[in-house]
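Each structure below is given as structure tokens.
Since every read-out is calculated from the coordinates, none of them should be taken as a lab result. The structure displayed is predicted, hence computed values, not measured ones. Cβ atoms are built from the backbone, for glycine too; each structure is taken alone.
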Structure P
Amino acid sequence: MPPAWHPTVSRATRVHADAVQPALDLVLSDTDLGLDQRPGWWRAMWLAQWLLALVAVAGGADLIVNAVQPHLLAAVPAMLRVILPAALLGGGLLLGVLLALITRSMVRSGARRAQARVVQRLREGVVAAVREYVVGPIRGELTAYATAQDAYQVLTRR
């Protein structure tokens, strides 16, 4: 491209330079990040965690009552007064921790997928804005230059 066209191309980019920042701001503010979308299993895991916590609390409370007031459950065999509450406490805690570890892995995996979706959405918006306000005007000037060059070639052949 001859140096005479350089200012024209440069001017085409500067004309829309002020519109790029608001366009990018709009992309950032209007892009749905999906923060309000929660997988269905989240509620099930939340409920399971609470149930296991209640089971552990019930077992612990029963052990405490048996230790403080053993006469309240005197009719229940001594083995059941200790084993059942201890099993509830230990099982609730153990299963709660196991469920937390499984859920943690699932959350990390879901977060990676959500991050990839958000990055893709933002990238598409930024690319569209740059195409419209930067690449489009430059491409327009390059097309005008190519058209002028073609016309000049046609005229000089005659």
Structure Q
Amino acid sequence: MIKLSKFLEENLIEFNLKSNNKNDVIKELVEMASQSKLVKDKDELLRAVNEREELVTTGVGYGVAFPHAKTRSVRGIVIAFGKSDEGIDFEAMDKKPVHLFFLIAAPEDAIGAHLNVMAELSFLMKSEENRDRLMEARNYDDVLDVLDTKRT
């Protein structure tokens, strides 16, 4: 099992996203992620995430979205987390508003690690309890507690 918390820095969390549409959410998450020393080129990251999003929505359902990209604009895997109490139309597969957003940026050559992070986040977000805990999260430690939940 991969330890997701090692990819999330405290300053890459927003508990009250200001955006109210898909494009702005992606921009806001990329802006947050670019605060990481691992992000070399914010504009390239934004382009890569938008390019990936054009293929098929990363709004997976259950109020969760995983916008992501493999790109040369990062030196390591970075996760940025954002939350919207109101919910945002992210063209999710279940057509419901998205409340929990995980931007995942990975180097082009981190294929296995990138997939492992996506799989682990997907597994955690299948749990209604974990989604509820993130909706109630108020600080970095609350988010880390969910990300580091042990599989049973």
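Quick look at the numbers
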quantity	calculated
Among P, Q, structure where volume of the Cα convex hull per residue in Å³ as derived comes to 97	Q
Read-out distance in nm of label points 7 Å out along Cα→Cβ at positions 4 and 132, computed value 1.8, structure in P, Q	Q
At a computed 2.1 (distance in nm of label points 7 Å out along Cα→Cβ at positions 12 and 84), which of P, Q	Q
Computed -29000 for helix-only ellipticity at 222 nm (-39500 (n - 2.57) for each DSSP H run of 4 or more, over all residues; to 500) - originating structure among P, Q	P
Read-out FRET efficiency 1/(1 + (r/R0)^6) of positions 44 and 76 (r between Cβ atoms, R0 = 25 Å, to 0.05), computed value 0.15, structure in P, Q	P
Structures P, Q, by mean count of other Cβ atoms within 10 Å over residues 28-35: label with the highest value	Q
Structure from which 26 was derived, relative contact order in percent (Cα under 8 Å, 6 or more apart), options P, Q	Q
Which of P, Q leads on distance in nm of label points 7 Å out along Cα→Cβ at positions 100 and 124, largest value	P
